[in-house]
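Chemist: Multiple structures follow.
Please treat every number below as a calculation from the coordinates, not as lab data. Computed from a predicted structure; not experimentally measured. Cβ atoms are built from the backbone, for glycine too; each structure is taken alone.
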Structure 1
Amino acid sequence: MDQVVYDAGQTRNALRSAELGRSLAGEDQRRTEMEVIAAVVRTYHGAVLTQQALEVASEAVRSGEADLARAETIRAAGMSTDADVLSIRVHLAGMREQQIRRRSELDVARAALNEALGLPLGTPHDLTTTLTPARIENLPLEGYEKESLAERPEARQARLATSLAETQSASARASLRPQVTLHAGFEADRQRFLTRGGANWIGSATLR
């Protein structure tokens, strides 16, 4: 049996270093999860905005088509010229171009959302959640800074890394100090099961 009696805190520092390393890994995982959630929210927000922009562009096209039909009716009645109709046709062509652009942007936004979710890019989604203003507490700037320093994974990792460096430095200093270890041994020999037996033992201490 070997038992360390005194190691100047090396075992304690090693245990502390392992705990800090585990905490660092946990904060790294939390940061990754937050980044994934933020990416999904950001891409969903962009997809919803693009869908709404497409709806606005489609409404503009329908309005332009109605204006064109009305202008052609008025021209047929002799109350307007071909220039008026041509002007509306040009405007309608611009609206249709915007509609095509918004539809293409929506396809790209949906593909980005699928990428953030880890799904095939062509996976269809019904974007049913509407956009509402976020509720932000009326805190002073100092309050947000304090909360950020307390909760952000990067800030917590920085503090943990500092503690880990201090612990490792203490462990390095402890390795220069003496170490005391106790040693004990016991041996029993039997020539027969009940008789003709013997035993011996040894005990020692080392200082390194």
Structure 2
Amino acid sequence: MNRFENWFCASSLWRFVTERKLLPWIVSGYPLGDHVLEVGAGPGATTEELLRRAGRVTSLEYDPGFVARLAERHKDKGSRVSVVRGDAAALPFPDHSFSSVVAVLVLHHLRSREQQDFAFQEFHRVLRPGGMFFAFEIRDGWLHRVGHYKSTFVPVAPGSAFGRLTLAGFSRIAVDIERSAFRVCALRAREA
């Protein structure tokens, strides 16, 4: 992420918008379950709200600075919040570990479509049967490209989500577009 993204994602404005508007919309109508994997937690704009809704959160972050600060901020939560350094395309968790996976503005930061597809497969793998995957992403456009100057920006086309998530094993895939952003909700089906 570039300096602007780091500043904005750590701002109280982004935390407020994420907690009050985005997260309620992203998970609206779906259960989170009891243990959420928050992928790409960054400075933790969604961590507290996910904890309030689910009771237990594992926050995965690639940047070691964000990992250290987020772990320090949540050290008093005991086993209710775990902060782990790792890569979304190669998750360091056993199969069927989480009731849901949430990725807010993460997928476009993965360096290629192939890494995104690996991440989708990993999300499916670590979800329990009946678990849900939620994502919030921005659409491709000049303003988003400018905002990601000197940063990775590999946008996910909303229309590609159905096929890509189906290949990863998901079903009941919903994509809802709102202006220049969209949410994805997908189910890991229960085993037959």
Structure 3
Amino acid sequence: MKDKAGKELTMREVSKKTVNRLQNIALEFGILCLHVIGYIPIHFVRRLFYRLAGIKIGKGSTLHMGISFYQPDNIVIGEDSIIGEGTVLDGRANLTIGDHVDIASEVMIYNSQHNINDENFAAIEESVVIKDYVFIGPRAIILPGVTIGKGAVVAAGAVVSKDVADFAIVGGVPAEVIGERKIKELHYKLGRARWFR
């Protein structure tokens, strides 16, 4: 038996590749199930299944319909946070979302990407950290290895490829600092979940 590059494989290598393939199929099936569950129009039911899949979700946090997950067991969401409809949460490396974080609809948070300079186009995985009281506007993209500081704001449609300082407001492609949040003592609560959203 040969691999995709034409190299002859030993029985041990074939066995290892077979086990790896079966594990990937099981993972993909689990992600498919989460995708289907993501369209159940009852919030607390979705949240129950997400927790069973290994996502750590803090008290009072809301995950709206249609969220896509990659490897959910590396995702941690703090308390009183809201994740909007159609968001992508990548757990192939650690993804940590703090308390009182408001993530709008269709935001994409990735922590894995291909190395375009690698001869095998191998994946690079780096953790993403989003600290407390962050607001991320609709359709923003957060790339691997980024930390978004406490109270920061990411404008709609921004592509964040480097760390964002506490209370900074960033926007654009690539995202650059366009302002600073004036209020530094943040104590607000985002509120209760909409049951059928």
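Chemist: So relative contact order in percent (Cα under 8 Å, 6 or more apart), computed for just one structure, reads 20; which one of 1, 2, 3 is that?
Modeler: Considering all the candidates, the number was obtained from 2.
Chemist: Hey, distance in nm of label points 7 Å out along Cα→Cβ at positions 90 and 162 derived from one of 1, 2, 3 reads 1.9; which structure?
Modeler: 3
Chemist: Out of 1, 2, 3, choose the structure whose coordinates give helix-only ellipticity at 222 nm (-39500 (n - 2.57) for each DSSP H run of 4 or more, over all residues; to 500) equal to -8500 when calculated.
Modeler: 2
Chemist: A further question on this structure: Out of 1, 2, 3, which one gives 1, 6, 7, 7, 7, 7, 7, 7, 6, 6, 5, 5, 5, 4, 4, 3, 3, 2, 2, 2, 1, 1, 1, 1, 0, 0, 0 for P(r) over Cα pairs in 5 Å bins from 0, in percent as computed from the coordinates?
Modeler: Answer by label: 1.
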